[in-house]
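Below you'll find the structures, each written out as structure tokens.
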Structure I
Amino acid sequence: MPGYSRRTFLNLLAITGLSSPTWAQAPKLITPEAQASIQRGLLWLTGRQHENGSFGSVSRYRENVGVTALCGLALLSSGSTPARGPHGGALTRGIDYLLHCCTPTGYIIENQSEAESPMYGHGFATMFLAEALGMSDREDLAKAVRKAVALIIQTQNDEGGWRYFPTPKEADISVTVCQLMALRAARNTGISVPKETIDRGVDYIQRCQNPDGGFRYRLFESQESRFARSAAAVAALYTSGVHEGPVLDKGRAYLRRFLPGPRVMAESDFHQYGHYYAVQAAWHAGGDYWDTWYPAIRQELIREQSPDGSWHDIWIGNEYGTAMALIVLQTPNHLLPIFDR
């Protein structure tokens, strides 16, 4: 769109009340049935926001910063921006809640004594705030993202990864992916991230690949490959600037064994999480991979949607499951800079 920044375009989109872009690909892929599903999901999700701006109702994840961030990403994916569009108010309240949860060290956490695997929450919150920063001029938002990024950089361990807590000791592939995504989102806004930090994170992920093309959970543990973490690994490699090579080739081939369908959806561990990343991997791969993958996951998510508009998640709660499903369904809108090819 010559002559328009992404921020300008998104604000125009929100002002006009459109909930999806009008360029060629999105309307073709987001069918009327999918659009109706998305609207039901958005209506349910916005109705679940707490008065303080947070999301999350399951005991361990009530008012969780990670769940709140993912719900915010789902709303951004619809075309709303902070304070503009049908979900602008909800986005602003969510941002304000996350800023309230920022500690002096830059750590974003809702309750340090109760938070579950808090570096997940910190990573997702940093990513969402960085995405919002690209559509906002708030200085408090910029300051929070800079401090959150600094904490991520400082807590990378000797292997190149991150784990559940902000200490540079252990690492696993899932938390590492989460932090790399946050760093990419921050770099998109102009915040400085050392190349060495990204390179070491990428190296950690690549070294976790198994001979079958999938990925194990931790570097020095003998573990079989799993769909969800393998999808996360491939998506993170793309997002971090790896666009070709044998690791990606083998990773894509492994993922294609899990083309969405009733059996795959029923058997996949953490399948909302897995398909959130798998659709990103397919989007980056493009071509036949994307043209095959998105319609398949679109139909399965429509089939799985509850009558009230939500998507069920037994572990983290329906707010989380619904946010993940909405992000996946709205991927063709291409409104999140983190998905830039």
Structure II
Amino acid sequence: MSPVILDSNQIESPTTMPNPEDLIETLPARTRALREEVAKAIVGQERVVEDVLLGLYCGEHVLLTGVPGLAKTLLIRSLAEALDLDFKRIQFTPDLMPADITGTEIIQDDPVKGTRALKFMPGPVFTNLLLADEINRTPPKTQAAMLQTMQEREVTAGRETMPLPKPFHVFATQNPIEMEGTYQLPEAATDRFMLSVMIHYPEPSQEVDMVRRTTGTVRPALEKVMNADDLLAIQQLVRAVPVSDEVIRFAVDLVGSTRPDAAGATEQVKRFVRWGAGPRASQYLILGAKGRAAMIGKPCADVEDVRSVALLVLRHRILTNFKARSEGMDADRLLDGLVKAARI
């Protein structure tokens, strides 16, 4: 089997690259300013905001899972506003076609020349931050078009291939409760998302604050804290964060511990796991650890950074069996034990 390789070309260099040392020193403060700006629109959910920012800083896509009404759309729109990025949203439905996402060619008349020509009309994927709302409600053909666009970051129409704007990130949502009439994303599809973020109900005090803010007449205006070039520079910086072979080995061993047929697999893994995480999980664990280290101003990524992103990276890459579901053993609970038991 050929190795899985993350596309390093997907991170485009910004117009001007700041000094890496200056950027790593100022990034925690800039991240804090960005979170404070988003907090003007989003009540609570601090960890969710941090996890979504991690996906952005790493230059990757994020899967958001939560019941309706938890401000998933508002969160991504607010981030786009604070980052001075373009934002679009697609509501995935059973009748959505690939061309509705990527765009289509139309025949356009030229009254001056008296001729007709094909003109490409770009779809909503031509944006910076795209919210793919309820991606599991659309058929596999349309899902495949979306996932191909995520991977290649370009759209081909006829004989022409058009790159998507940089940066380009997809935030796909799923409703974990209402599953009737849905098309579950296959494992190969969910593996394309670097992180899987769970969004839970707010605390009662936060919900009171949310109701107070959202039932008035004024919507808070968010200031622009960064721009596209800033984000691209951060993505370059994250990939340049050093990490030791010892930490990489720790990440690889942690991923290996999720595989039931691996040597040294625990009895719980053998009992409850059908398929473990693949090699892309190891890559994303290290990339996520680098991103987490950069966010807090650390000069290098260590084992604790790997532990801190393990659930985000691994929870959607483990396929549990019927026995696990019948006994109430979910991926998070299983992974929590593996992460705590992992040693260098």
Structure III
Amino acid sequence: MLVCQMRAASTFTLVLALFVACKEATPAPKADMQALFFGSPEETLKPTIWDTGDTTVTNEDRLEIYEPHIRGIGGGYFGVGSIQNFTLAAWAKSEFIWLMDFTRIVVAANKIHIAFLKRLKTPDEHKLMWNKKKSVVEADKIIEEEFKGSDELAFIKESYRKASPYLQITFGFIEKLSKKRPYTYWLNNQEQYDYLKKLALANRIRALRGNLNGDITVNGIADAAKKMGVPIRILYYSNAEEYFRGYKEPFKKSFSAIPVDEKSFVVRTISFNKGKFRWAADSDLSTDRGFHYSLHPAQHFQEQLKLEKVDVRDFYKDAYIDPNEYGLSFLGPLAEKKRQAK
């Protein structure tokens, strides 16, 4: 009798443990995830001198340097800027994508990309739809359908027209480089395009208004990602940090709150100290300014944000430059790991 009771108790304990484990592992219901993803607040943006078509493209011509290091890491994606985010997120197979910028036109252009992804079938169709000389009527139909009733409709249409010629030029530069290197990205590879299309149709890509030094948008993203149980695996800042001259408290507070894990990277470019941190070859193809590319473990980055005074240049004192690619450096504990593996 005692043995039976013990077996019964053990069985009950096992079932209870399995129930608790399953409950903890179960993600939030789809509706709740969507509510969290789209429910975080945004900052209000004012017109700036950067609300011009050339800000809707990228001049970071060697992004493929990152691809082997971020390939398939999944998780969430946070990035500033424009089309380069779609490129990085497709390589990483990001599961949720937060796109943020402080210029209204870039936010609008990102929203248009998302609308096009939902409705177009191929990379070539996507690129052609950005050609206002050939596709403005069809593009307007998509924009009107996607943003019907929005007070942003007129501005989004205007943004399409401003961005179109710059995107056509950028598509040409990337096509040239992707053949020279060679590499694939979301606008010359159907599989990558389909992946982003799937995310767009599932409403997993969001374009937001916000400033890296603001106290609303990033905090909202951090809170949402935590509640969703989504670690942010890529924090892409472009080269914005080199203009800060030290991280301000709002930045330190909000980005310290972003959920990251051991797979998470800060992905950034720099143009300072060119003598030591050389620009990657061909990184100045589209403009007369090139970039040095870096990978920084996000957990270490957040630890450094706890310091009273810290600047992005501090992270490069012990950087390890890739011996096979002088335009790429590794920072923090990743630098030491690379040195030991040499």
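Read-outs throughout are calculated quantities, based only on the coordinates presented, and are distinct from any laboratory measurement. All figures in this text were calculated on a predicted structure; none of them were measured in a lab.
Some observations on this one:
- Largest in Cα Rg over 2.2 N^0.38 Å, for residues 183-262 alone among the labelled structures I, II, III is structure II.
- If helix-only ellipticity at 222 nm (-39500 (n - 2.57) for each DSSP H run of 4 or more, over all residues; to 500) is computed and equals -15000, the structure in I, II, III: III
- Parent structure of the calculated result 0.97, given that Rg/Rh (Cα atoms, Kirkwood Rh), for residues 39-110 alone is the read-out and I, II, III the choices: I
- For 1.29 (Rg/Rh (Cα atoms, Kirkwood Rh), for residues 215-286 alone, calculated) the corresponding structure among I, II, III: II
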